[in-house]
Structure 1
């Protein structure tokens, strides 16, 4: 009961931009407005993947993560453009500045969505619904974009609520409505339940939140492991996770899907050099050093593997990242391979409290 009382005191908003990448493109380029626009890999050659699609394109069934070739088949007159991440990041920063007028408790999930805790808002507005309306209006007036908002007493319900009336929607789910809402929710709509888990649930006769609610905690964890405990709570509207304004970065990486399959080692090395440079630049920008380097390989048949190497010291230099990646690649069977994607990730960073102190070689040696 005490947990529920704590939740009711919270005022959580989830803001989700509408078709963000595509909306920015349509805002910046009038020739794209009102037309089916796909942002992502181009369909020519082997084709890429859809990052997002405008609402005009979605009417044809085009969705994120779909292949660009399939998207073209669904809508032959769709316009395909490559992402401009620098532009999206700039807009995202301006959106964050709008959030900051109301609260410092902001937890970004990506460039286009974030949680806000407005339990004690800066302007003493008091109403989370009013704050959400003001944020949506500011985004529209200042950035010429639309956002959808979900308002509730916890993060889980607020996130689901933001998706109900897209685009340009605002949905409030109050404490007295949460349990009934969760009972009627299809399992595939539960945040954290992917396609595989949803199918597993349906095979067990679990189609809605009401079906999940019939299971005991032991039954839930027995069937779905650690996640079962989470499902057990959220179907009852219990989610006491706090909005975390300073989420620590766990890894930094980059990857690329190629226009044609790589079969020559020299070509693979050339692409690794480009990817390693991107990772290196990002590490320097965020002042991060990591011990573990991971190489991701996706083959032409979509089979995927990862290989990792942990170093004795944290690094951020380009040569080490590249040489380690080449060594990891050489350790795989690349003689007869056809590679469609390569990726490099650096992780296992120094803890924040260590990074913020002046570093010495002695400290690093003793730390590890």
Structure 2
């Protein structure tokens, strides 16, 4: 497993420490703290009935943000449903992320310059899409990559194999992430596959694979940077397995992790917290303090408050919006329904 920072925030692999400035290191920490606050507030908003579908992200910040930080603005992001943080840092306004959670179509409309699609709910489907996007980039001669994410359970889907095989055959510039948080809802990874690692599944597709400490933000960043350089240089796609953990439930839709995870396992991974590890590293370099962290926490709370307020004020989605967005030309039976709902909505 590729690692740069150990659990105590000490460098264990000097050779591969990425070339990041002090300001970049601080920005990476800022984003991780902000995202942890966003997760806490999103869970609270969900419980209040102010958000819809939500998949907690605490514990996976290094895997998510370390990878996104290594990308360029023109790279194309194809996230899974837990990967909203990457979308936000790629440029999706926070209020739109909240609208996505509520099922509002505006939450799926990417602003100009944000090269991404909305989070995929179908497990593994984004892998096939990423292979296609990457091939399109190659055929256009673009020096960019398509980046996608799934969990350990996603590697059991046919789309997973089809995506990495297609991209490998065409040497398409794609980076495939498997965020191995040990459980696909309640199924442990040991029952998901007989393979010793998920990274080694890359071998069957003839592409490079690597297993990375997903609680180590520097290792994830360095691995992503390496994969990106290979891809844009025509060396083909790469599969990156990040060993990580979600501290919360699979989603807020009734999952109870205490039914399938032990307290000992939770405690073991709690000690690997990516924020604690990176904080220790930065504090030793005199780049981070409690004052810095509290400032980020307060900024995040205020921005989240304003974003949910803006989401609340956005025009409600109507049935006629759904019809208009689904079809360029309505079938005759829906034309009748369109008129019917227009009348209802005008009252």
Structure 3
């Protein structure tokens, strides 16, 4: 193992947000945990920042059919980390101490199957999740396989890069797979949230006409500032789908990107589409609480397509970072010091966040 600054010793412990009482009544505490030692093929990364994603809440609630954090011996969730390499495993030759590096939701993949070969490694059967199967980015010093660590380009700071590791990569991948063209209407239920507000910006940069759906004046101001052509407040508009159709030339949207995770968001989406429209399922509801679909007559009569997308590949994440490097993607975030990480998690769980929350490990 090669350590930072040659002979400088790394700390024995670091700060970490850990889940207490995993399940519906969970809480988060900040504790000192051991700094891990990299294996032969690993990097040890000192994180400067981590975004907080609602998937972290799902893991701590244990309300997804993916196994529990505790069953894997994991206490710290998180998968939106950005920092610097401080130590290398003995076999690592493609990275050096001091390189900037990012932590994504997928921890690793096999690189030996059709999915990996075709750039769809997020769906690989051998793709464990960081923050669920392995300690995540709520912990300042984390391990990452060198072959599946994301490089962060110059010109993109860690507070921007962190949220892009999941949210930006996810929505870029969904926009890419939807195949919409410049001039198409792209609608974002949950447009003011962590994933949605990045989708608004990327879709705008791709030349699409963007409609945001969310609730409240703060979300409206954010969405219009970021490039929405129109905003629909679901707390004020009785028939959201009809209003979207009216805005979109009276014909409906070409694509609806459901970044919200509520049952009403999924239920109303089919009614927003024009002929041959596409619904992209992105927001993750607790299992059994929402349904993505419609009466077959509507699907047949309007030639509708439903598709689900997970976080993007290494290449997708690199592409999202390129939007940021060009100034076309600027995550909106509120910063919390690591000591207030529990407060940040509670705020996200309450659903009162416009944009993203980011934790500063150095504050």
ask   = Which of the displayed structures (1, 2, 3) returns the greatest value of volume of the Cα convex hull per residue in Å³, for residues 45-156 alone on calculation?
value = 1
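Of the structures labelled 1, 2, 3, which one yields 4.3 when distance in nm of label points 7 Å out along Cα→Cβ at positions 149 and 181 is computed from its coordinates?
This value belongs to structure 3.
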inquiry  = Tell me which structure, out of 1, 2, 3, gives 23 once relative contact order in percent (Cα under 8 Å, 6 or more apart) is calculated.
reply    = 2
remark   = One of 1, 2, 3 was used to calculate helix-only ellipticity at 222 nm (-39500 (n - 2.57) for each DSSP H run of 4 or more, over all residues; to 500), yielding -12000; that structure is 1
query = Who wins on volume of the Cα convex hull per residue in Å³ among 1, 2, 3, i.e. which is largest?
reply = 1
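Throughout, read-outs are computed from the coordinates displayed, never taken from laboratory work. In this text, all values refer to a predicted model and were calculated from it rather than measured experimentally. Cβ atoms are built from the backbone, for glycine too; each structure is taken alone.
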